[in-house]
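So, here's a batch of structures to check.
What follows is calculated from the coordinates using simple rules that are stated; it is not laboratory data. This structure is a prediction, so every number in the text was calculated from the model and none was measured. Cβ atoms are built from the backbone, for glycine too; each structure is taken alone.
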Structure I
Amino acid sequence: MFKSEYLNRVYEGLAARNAHEPEFLQAVREVFESLEPVVAARPEIEKNGIIERIVEPERIVNFRVSWVDDAGKVQVNRGWRIQFNSAIGPYKGGLRLHPSVNQSIIKFLGFEQIFKNSLTGLPMGGGKGGSDFDPKGKSDNEIMRFCQSFMTELQRHIGPDTDVPAGDIGTGAREIGYMFGQYKRLRNEFTGVLTGKGLSYGGSLARTEATGYGVCYYMKEMLADMGESFEGKKVVISGSGNVAIYACQKATQLGGKVIAMSDSNGYIVDENGIDYKVMQEIKEVKRARIKTYLDYVPTAKYVEGCRGIWSVACDIALPCATQNELNGDEAKTLIANGVKAVAEGANMPSTPEAVEAFQAAGVKFGPAKAANAGGVATSGLEMSQNSQRLSWTFDEVDAKLHDIMVNIYKSCKDAAARYGMEGNLVAGANIAGFEKVCDAMLWQGIAY
């Protein structure tokens with residue numbers, strides 16, 4: 001599988017022990033492919049067992065979450081917190097609430113988070129958590145009771161200098177608020193233990209917009225290297241959550257025309273350019289399905305089935321929905337329709353076959369661990385504000401976010417060139433993220 005005997009040996013052992021965790025193994029494979037030249041050039045990596053250690057979480061916490069629904073019936077879900085690597089800082093990563101959540105998905109997300117957090121330049125380790133609880137269709141009181149039960153166990157394992165969770169799919173400002181309130185009640189302390197908080201109790205301006213803005217800032221740098229810009233480009237964005245909505249806003253502000261967006265039911269096409277304010281109204285205020293867009297813009301078109309969005313011809317594609325949403329055949333359709341650049345706003349939304357197709361066709365490709373790092377970067381900025389008991393303006397946070405994304409792009413580009421893979425941003429992101437963590441682990445000995 002790999003040219004490196006060392007990487008092969010580690011991966012084979014990992015696959016044997018985790019055969020039931022395909023998402024996690026997929027994430028590890030993708031990183032290992034990039035690290036071959038690094039391992040060859042740095043024998044101390046094998047000597048000190050860095051690879052063996054970095055693929056094993058420092059800690060996995062799996063727990064029962066019991067709560068009572070509005071009918072008075074006891075419900076039981078499973079909860080996880082995977083603290084993957086703390087070599088460069090406290091664990092940092094979101095809490096995903098979705099029925100698809102299992103240990104493989106949380107491990108893949110936590111593993112990716114190690115390198116993503118490293119790329120931001122901020123002192124944050126990698127972690128992830130969540131539950132197979134589905135917030136959809138639940139009342140506010142049911143969600144509150146679930147969140148309180150979830151935090152009653154989680155609070156034993158987190159803290160502002162230990163592990164700082166955040167939001168993810170299914171975990172928005174409402175859920176973070178309920179969790180923070182329960183943590184404060186149980187611990188009798190007011191600390192920056194969670195990010196993505198409301199502005200009235202320690203949240204950061206620009207946090208909601210950060211991942212969507214960040215993916216566009218990263219894409220702007222990609223396009224600049226091609227002698228291009230967003231100006232006049234047709235953009236397709238999958239998803240319609242926070243990431244997609246604010247990617248739509250920023251892409252529009254940068255001169256692009258977003259012509260298609262989706263949700264799990266289907267997608268809309270608006271050749272005149274999607275109105276992001278309408279999308280905000282539908283998704284953030286009404287919490288309605290994307291088909292509702294036609295009530296505001298009757299000239300738009302709605303198509304059942306979300307996967308068809310990749311058949312819409314565009315210059316720029318931003319997959320911002322979920323993992324493995326864009327496969328090899330869909331990538332080939334985008335290529336045939338003239339796509340110039342792709343940047344991932346979701347976590348690992350492109351399958352390995354899709355990434356390979358884009359790279360083979362010369363399509364500029366920005367991987368998730370770099371392109372969607374804006375969210376966790378701004379979470380890190382929220383941690384800084386909490387530690388200092390300060391609150392920065394929207395423009396201050398946005399300017400810092402922009403600088404971080406520019407630096408991430410430069411780090412990816414430089415790392416790829418340093419190891420003879422010029423232009424390969426996937427390899428560059430993995431290498432740049434890995435080397436910082438690797439060096440910290442070497443300095444700290446086998447404790448990490």
Structure II
Amino acid sequence: MAITKQGIVLGATAAMLTAVAVAAAGIHSPSKAFFQESPKELVDEVWQVIDRSYVDGTFNQIDWRNVRQEYLSKNYTNREDAYKAIRKMLEKLEDPYTRFMDPAEFKSLQVETSGELTGIGIQIAPDEKTKRITVISPMEGTPAAAAGILAKDIVDKVDGKSTKGMDINDVVSLIRGKPGTEVTITVLRNNQQREFRVKRARIEVHPVRYSYQKTPTGGIGYIRLVQFSANAGAEMRNAIKDLESKKVNGYILDLRSNPGGLLFSSVEIAQMWLNEGTIVSTVDRQGQRDLERANSRALTNKPLVVLVDGGSASASEILSGALQDNKRATLVGTKTFGKGLVQSVRPLGDGSGMAVTIAKYFTPKGRDINHAGIAPDIVLELTEKQKQQLVGDRTKVGTPGDPQYDKALSVLNQKIAASRGPRAESVR
């Protein structure tokens with residue numbers, strides 16, 4: 001599977017409650033008019049995409065050809081009937097990341113490109129065990145993050161309507177709305193209900209934020225990456241080059257609450273930190289393994305500490321796993337989300353689309369992090385009070401008022417001192 005700049009996504013295939021253009025995967029589909037006249041052909045097109053590309057060749061232990069006969073033997077009077085049938089057909093795979101989107105939903109899918117977003121700024125997906133709609137991560141600087149919604153929160157109700165047993169597309173439709181309007185989100189956190197009234201907004205997202213910070217061991221670079229969008233690589237490159245020009249002694253890379261994004265972006269950014277070694281391997285249903293490696297073009301070899309948490313998913317796990325397995329960085333925080341699947345976003349002929357799981361990915365040491373996540377080298381859990389303090393005052397993130405950052409800084413200072421050798425330690 002070649003990693004290109006279009007169509008191959010990781011975290012973004014869960015529903016992102018925003019509205020932007022979608023990067024197409026470029027498959028050949030019949031004309032829109034054709035599907036309007038023959039909605040049964042749309043059902044067959046979706047079946048064929050799964051038949052050709054789906055990662056599990058057993059199709060969740062079901063006879064996929066019989067499924068085709070079952071759904072093509074039915075009559076569909078309009079596209080809406082076909083849409084319902086397609087969703088029922090895909091449910092047989094029991095894969096929350098493989099899903100169908102009608103034209104409006106497809107236009108609203110955020111595949112981590114640049115641009116202005118509209119929504120509350122959370123990424124959600126059905127939990128693979130409980131099937132409950134779960135927050136993968138709130139995007140930093142969005143209404144959801146400001147309200148206090150956290151990764152792993154279960155979306156229990158939207159405007160008082162229970163989401164239990166509801167399709168993710170229906171939940172998305174309830175949460176979306178015009179900027180300036182409000183929606184009430186009731187979540188379950190540690191089996192307790194919490195209610196948030198959130199105002200929808202237009203959100204301009206810049207994936208990278210960074211700063212030069214003075215420490216007892218000299219200047220260090222703090223870089224926060226909030227999503228792996230198409231322009232994340234360029235912004236990361238500019239940040240590292242600027243901080244290198246300021247002669248920093250080391251770096252803290254903050255991937256907390258980063259839900260993922262484009263696969264090529266995670267590889268591109270990993271190559272900025274790694275001079276050699278494997279970054280990630282992807283395996284399709286034929287067992288064909290493709291490797292992505294460092295290209296001897298790292299921008300820095302200075303000490304690095306990476307912050308991760310339960311909201312660090314997909315592309316974040318590829319990057320942190322590559323840095324950990326290659327012993328390039330020390331990971332600090334809590335276990336990551338645990339999503340080790342790769343999706344391709346496909347447009348369909350009537351303006352609808354689908355996301356289909358096409359491969360699994362593994363860290364350089366062959367770790368399958370799906371469900372398991374990546375365990376940090378140094379675990380530091382935040383208390384509920386500490387989480388709320390950071391949510392209430394985002395200016396504390398990446399400062400000594402942020403306990404996980406403070407720990408990362410302590411670890412980085414030790415790494416910097418060690419890199420200078422015994423003489424530097426005796427002076428200190």
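Descriptive notes on the structure:
- Value 19.1, 61, calculated as Rg and Dmax of the Cα atoms in Å, for residues 71-326 alone, assigned to which of I, II: I
- Looking across I, II, the calculation of semi-axes √(5λ) of the Cα gyration tensor in Å that yields 39, 24, 18 traces back to II.
- Origin of the derived value -9000 (helix-only ellipticity at 222 nm (-39500 (n - 2.57) for each DSSP H run of 4 or more, over all residues; to 500); candidates I, II): II
- Structure responsible for 0.75, with FRET efficiency 1/(1 + (r/R0)^6) of positions 135 and 383 (r between Cβ atoms, R0 = 30 Å, to 0.05) calculated and labels I, II on offer: I
- Which of I, II leads on relative contact order in percent (Cα under 8 Å, 6 or more apart), largest value: II
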